[in-house]
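Listed after this line are the structures, all set down as structure tokens.
Just so it is clear, none of the values below were taken in a lab; they were calculated from the coordinates. Only a predicted model underlies this, so the values are computations on that prediction, with no experimental measurement involved. Cβ atoms are built from the backbone, for glycine too; each structure is taken alone.
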Structure 1
């Protein structure tokens, strides 16, 4: 067990204890919701993790290194930011792809820009949720306001990586 996992277990146990102090009904409700969430998420993980392993073998390392490798610099950060915005789906689709890119040789700054671009500019979310609910004006203002963020995140990750080198794929 990693330190992060141990920390999360401690937090969960503390939260469980606080919930139990409120009484049996909130505690039972929390346990039931936990079971329901696990029933939904575990099958997704059972598919997502093998998908990541297979995709990692399919993504050509030379292509990943050229486009979004550590040596691709600012252009790789820009490619990652734009690609992230066009990655479809939620985390069970996106993160296996990110893992595949990382194993194929993508750089930390480039993957930072990709994940940030996905989080800020998910085109699939804009088309299915934001535009229909909030309208184009809101979408345009939000996108303009967030325009530099994926690039900025990638550049900052590159600066931080110089001070504290990070290897993708390891906690």
Structure 2
């Protein structure tokens, strides 16, 4: 049952990862379009700049959980690169339990309570002329951290299953070339 939960979380975060890719592309298109209009036709407004930032911020928050699922986050290789696969699983479990899950749970709760909800309550908008609403991008913070919590739980399930021999988990580590 826990592995089914893990697979469902992985599949959901894969969709968010695909969305993050599209958001990065859109941010580039908005940036290029804004530069083209500004420098060729002398047309300028604040909303395209804010939209570019919002798209990039949303991509980061929605893509972080997918990056975790793909084992793409940076690790300190002083220890991780010099131990067995089984030890790497235990290091991952330790890091997930002591660092990622508590921090992301706290950040999700705090960003919901102190950033998003107050912004939503007043339907906050940018103070810039032609600016965008702020509450949608502020929602990305608690959502992104909640997705990281779910993915962290999925990673825990997979690592414990790998320790029990129920699944094979690639813990192969390559040192960066120097």
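Going by mean count of other Cβ atoms within 10 Å over residues 20-27, which of structures 1, 2 comes out largest? Walk me through the numbers before you get to the answer.
Working: 1: 11.0; 2: 16.6.
With respect to mean count of other Cβ atoms within 10 Å over residues 20-27, the highest-scoring structure among 1, 2 is 2.
Given that distance in nm of label points 7 Å out along Cα→Cβ at positions 12 and 84, derived from a single structure, equals 3.5, which label among 1, 2 identifies that structure? Intermediate values should be presented prior to the final figure.
On the way: 1: 2.8; 2: 3.5.
Matching structure: 2.
State the single structure among 1, 2 that was used to calculate helix-only ellipticity at 222 nm (-39500 (n - 2.57) for each DSSP H run of 4 or more, over all residues; to 500), giving -26500. Don't skip to the answer; put the middle values down first.
Details: 1: -26500; 2: -23000.
The read-out comes from structure 1.
Looking at structures 1, 2, which one was P(r) over Cα pairs in 10 Å bins from 0, in percent calculated from, given that it came out as 9, 28, 29, 19, 11, 3, 0?
Numbers: 1: 10, 27, 29, 25, 9, 1; 2: 9, 28, 29, 19, 11, 3, 0.
It must be structure 2, since only it matches.
Can you say which of 1, 2 returns 22 when relative contact order in percent (Cα under 8 Å, 6 or more apart) is computed?
Details: 1: 22; 2: 32.
Label of the source structure: 1.
Where is distance in nm of label points 7 Å out along Cα→Cβ at positions 92 and 124 largest, in which of 1, 2? All intermediate terms of the calculation are to be shown ahead of the outcome.
Values: 1: 1.1; 2: 3.7.
Going through 1, 2 one by one, distance in nm of label points 7 Å out along Cα→Cβ at positions 92 and 124 peaks for structure 2.
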